[in-house]
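Each value in this text was obtained by applying a stated rule to the coordinates, not by laboratory testing. Everything numeric in this text was worked out from a predicted model, so none of it was measured. Cβ atoms are built from the backbone, for glycine too; each structure is taken alone.
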Structure P
Amino acid sequence: MIADGKTRTAMGVAAWPEKIEFLKQGEAHALLPNPVKDCVLLSVGDRYDNLRKRTQDGFGKLDEAGAIQLMSRPVSMTSNLHSVLFVPEDQIYHAAHSSLRGHKAASETKYVRHDFKEQIQTMNAVEATKNAAPQKRTRNQ
């Protein structure tokens, strides 16, 4: 999935070693029939049907919590390792990971909110600090 928060557009991506396919908002595909206007929904079979129905039922009314609910069972699989909701215009994301001990799918665990912009700034500051630190001299210098 590629999304642009400024233009509020998105595109689905499917890639194999021999080819790559892109799916525009509202575009049908052989595996993804009956698209929802202005949406890119990626799943398959009954999970796709459930996702499509949930999306149509909440169309125009979904907030972040509602969008996270779109990804719950039975849309997500029981083997779901990671679930992420990106909010590109706010540069945040909510991530959930499957549990090791509880044997819960990611969509059944707590989502944690992350500020992507803040994380990038922190990484850049750490990198700047590393680059500004005096280099240790070795014997051969």
Structure Q
Amino acid sequence: MLSYHHTSIRTADIFGSIEFYETLGFEVETRFTAGITLACWLKGAGTKLELIQIPEPKPAPDCFGDQHYVGYYHLSFEVENLDLVLEKLLADLGRLKLLLPPQTQTIGDRTYKVAFIADPDGLPIELMQVMISG
């Protein structure tokens, strides 16, 4: 009955965000306008992201650092080798905001190596590598 279509992200700099998400492996599928602002759909990682340029942006809440924040929290992507992905992102972008350094986390019968990075607007992105699968 339901089929997932996309996740929408409001950004202060659509061009910087496009560059960032392209580095993660996304490709611009469609560019369009939403009212008076620029927008696009990016396709990758088995999903779509919509980026919308906000003409007069205000700082987003710190959903990663604020323990009382309620709402959408982060995007999460599974990677084959977390350390290599982080190295490649740093090399390709020249900078990378690391919100949580790589560490192991067990969920159910699986153990993951996880890290959180921030996109250009500070939105958290989790990168997960399966270490042990039950």
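The table that follows gives values for the structure above.
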quantity	calculated
Source structure (of P, Q) for helix-only ellipticity at 222 nm (-39500 (n - 2.57) for each DSSP H run of 4 or more, over all residues; to 500), computed value -5000	Q
Of the structures P, Q, the one that 1.9 was derived from, the read-out being distance in nm of label points 7 Å out along Cα→Cβ at positions 14 and 86	P
Source structure (of P, Q) for relative contact order in percent (Cα under 8 Å, 6 or more apart), computed value 21	Q
Which of P, Q leads on Cα Rg over 2.2 N^0.38 Å, largest value	P
Which of P, Q yields 0.45 [FRET efficiency 1/(1 + (r/R0)^6) of positions 6 and 30 (r between Cβ atoms, R0 = 30 Å, to 0.05), calculated]	P
Structures P, Q, by volume of the Cα convex hull per residue in Å³, for residues 38-93 alone: label with the highest value	Q
